[in-house]
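Following are the structures in question.
Taken together, the values in this text are just the output of simple stated rules run on the coordinates, not laboratory data. Note that the coordinates shown come from a computational prediction; the quantities given were computed from them, not determined experimentally. Cβ atoms are built from the backbone, for glycine too; each structure is taken alone.
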Structure P
Amino acid sequence: MIKHLIKLIWNKKRSNFLLTTEIFVSFLVLFGVMSLMFYNYGNYSEPLGYQYENVWAVYYSRQDAPDSVYYPALDRARQYLAGQQEVEAVSFTSYNTPYSQTTMRWNASYEGRSVTSEMIAVDEDYGRALDIEAKAGRWMSPAEVATAERVVVLNRQAAEALFGQEPALGKMITFEEGGLAWKVVGVLGNFKLGGEFQVPKAVIFLNHKAHDHRADAMLVKVKPTAGAAFESSMLKELSRIVKGANIELSYLTGQRRTQHAFTKVPMILAGTICGFLLLNVGLGLFGVLWFAIRKRREEIGLRRALGATHTGILRHFVGEAAVIASFGMLVGLFFALQLPLLDVFGLDKQVYFQAAAASVLFLLLLVVVCAFYPSRQAARIQPARVLHEE
């Protein structure tokens, strides 16, 4: 039957060329949108690695205060926060807090292997503030932080890049050629600093007191009951303790919404444009098939007179529309599959294959739905009436 349909389509190749081209363009657009959606969904399904609810980020921007005044004031501010009933945990951290869109990337090395990693300067309570669980080893201890020992905690991607399948605990890594060595004391799972839609990347947490510049931001995990009144009194007291510094407070939940908007808005725009395109394609396909079937009333009447059944006519015209669409999609598949073969965007090949399969299924479903009603009308044509009109 398919061979017969292909022969009929080839005999009318001029009239079917425009429809095939329309399906081809629609497939490419749909493939692009589906690739974006599958890529983001794959990233979103990966574990985040921390908890962001009820966590506030406090950023300090000092003006002219020297280190001898500024950092002791920060220590007093931390002690004040740790003593509040509404606070469950407080930690020093560098400015690249989760969802902040701030990065600090260094090159870490171990025996000839290296990885460009996100570096976060933290203290002993960072893991408690974000509810981070170590997969191996432990978090840095208060004693190690107090004595400025060079210790680091790696996430899974950093450990695999530097050590492969070897145990990471106890090994020494460096951040510059000939630089001082830092000891690995713990390994985490994922830690997606940029949020749920980020590709899991290497992250290294280092003792901020052993770093050249101490951390001057804080993560404050508060109880769910902490409200605007506590926030106001907290900021007022922090301004009194850390004089001469601009203080900014931000909720991680708010930063998360902002970060998600950068990913969701392009997807929504692309999906909306693609939706309007497919709607126009569907309406055009419906009209073209309706017109084509009306022009072939004599052929349909003759088929019915020769014994073609209602179901046979329906299957014939739906199948013909599906085969025409398949030609357009085959050409589209040829171009689309060049992306994984040439590794154009560096994405996982599975993303492209999933997007291609979803695009083919969606367009075939659209074609079948648009062709069903005109084909059903064709199947209801009475041969006697058509032949009488002739």
Structure Q
Amino acid sequence: MEKQFINDHFKYYNLCDWTPGMKFMVMPERKDIIIPPFKSAETNKEVDTGELKHKIFEYLGSEITERGFVHFNFECEGQQYYHELKNTTLEQYCLKPKAGIPTLAYLGDVDIAKELLEGQTLYMRTNKVRIDDPNSISGYKEVPIGINEEVTVTAVGVGSRAYPVKIVFQDKKGNTYYQPVAISKTNCGMADSDFIMENKNKYFPNSFSFSNANTKKSKNLMSKYGKKPVYLKAETECLDETDTPVRLPRYTQFTIKNIISQNNSPYVFLELEDIDGKNYKIKAAFTHTSVVDVILQSDNYFTDLFGIGNLRTKYPNITEEVWNMISRGKVRKGMTTDECRLALGNPMRIHIVTGGYETWSYERKTLDFTNKKLDRIH
């Protein structure tokens, strides 16, 4: 969704595709002070970059000089300046993935972002953002923020050449932060492969989302599991309608009504309805949280907690009285082989003899059946 937003509204301009009228703000870095990137068209002398800081340059076009140099021409406050390339052609230079002009933050992205994003609700995809810090050399410090935290864009300003769009936003508590990002990447001086590690969150889709990740996750899970019948594989603690913990027996039958995701957590809450119309909630995970949890089955993994299907429909002749015994692992004379298997699990051995007799051996008991009905318990 975020990348489609960029494709729809923020065109990338290769240096060779720049057109007269494009505007940039001079945002010099330290190296640009040492090696000035611009010369005066009037004097052909280098111009102190510090004097141009925060000034707006309008692109006039490029030209090839008599000496074969490439000039990119700009106008600012009635004065003309140029950036000069030597020992290359315009076409050769434009083939470089990082081709661009130092110090210039593209204002086209800033203007469009200001129009489209101010007042919008976004959700964080990064856990590090900035706040102003006058005591820092950089003028800012990085602070933590919650992944998927809801924020509102309050302003859009100019960042830097690499990250020209400075997005200012507030969380629900009224705290103000900002994040400089690249959007179209026009003249950012970085290749796509550079947006990794500490630079990863400086690309708009890696910092912000238009959709709540919890809502998206819940929707995806509901499309797969919603309205499905499930049953407990073992006695399990749940929350009832008053959020009071209760323990429900094995084979309690439910329908999944809703799945609610949580910020910064692999766990979700399943909202369930039993066959009597009572509602419960169970905390579960659809991804294992650690290798140890996989071994110990201790992370409330969904398929460890639930079987999918309606056992009442599969075994329509089993009465509720017998289901109550089955859920407690109890058997009695007259129960069928299916009922005993549900109650005790698969036996270690089955010995079948003629005449409809068979014996099931468990670790601590033996069951004798006649014509699929339990006769004796040893």
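Quick check: -18000 is what I get for helix-only ellipticity at 222 nm (-39500 (n - 2.57) for each DSSP H run of 4 or more, over all residues; to 500), calculated from one of P, Q. Which structure matches? Only one of P, Q returns -18000 for helix-only ellipticity at 222 nm (-39500 (n - 2.57) for each DSSP H run of 4 or more, over all residues; to 500), namely P.
Using FRET efficiency 1/(1 + (r/R0)^6) of positions 41 and 81 (r between Cβ atoms, R0 = 25 Å, to 0.05) as the calculated read-out, with 0.05 as its value, let me know the right label among P, Q. Answer for the origin of the read-out: P.
In this comparison of P, Q, the computed figure 37, 12, 10 for semi-axes √(5λ) of the Cα gyration tensor in Å, for residues 281-368 alone is attributed to P. Can you spot which of P, Q the value 13.9 was calculated from, given it is mean count of other Cβ atoms within 10 Å over residues 105-112? The structure behind it is P. When distance in nm of label points 7 Å out along Cα→Cβ at positions 97 and 153 is computed for each of P, Q, the one that comes out at 2.8 is Q. Taking FRET efficiency 1/(1 + (r/R0)^6) of positions 273 and 353 (r between Cβ atoms, R0 = 41 Å, to 0.05) as the measure, the highest value among P, Q is held by P.
Taking distance in nm of label points 7 Å out along Cα→Cβ at positions 145 and 185 as the criterion, the top-ranked structure out of P, Q is Q, with the highest value. Thinking of P, Q, which structure, once mean projected area of the Cα convex hull in nm² is computed, gives back 29.1? Only structure Q yields this read-out.
For which of the structures P, Q does the calculation of relative contact order in percent (Cα under 8 Å, 6 or more apart) return 26? Value 26 for relative contact order in percent (Cα under 8 Å, 6 or more apart) corresponds to P out of P, Q.
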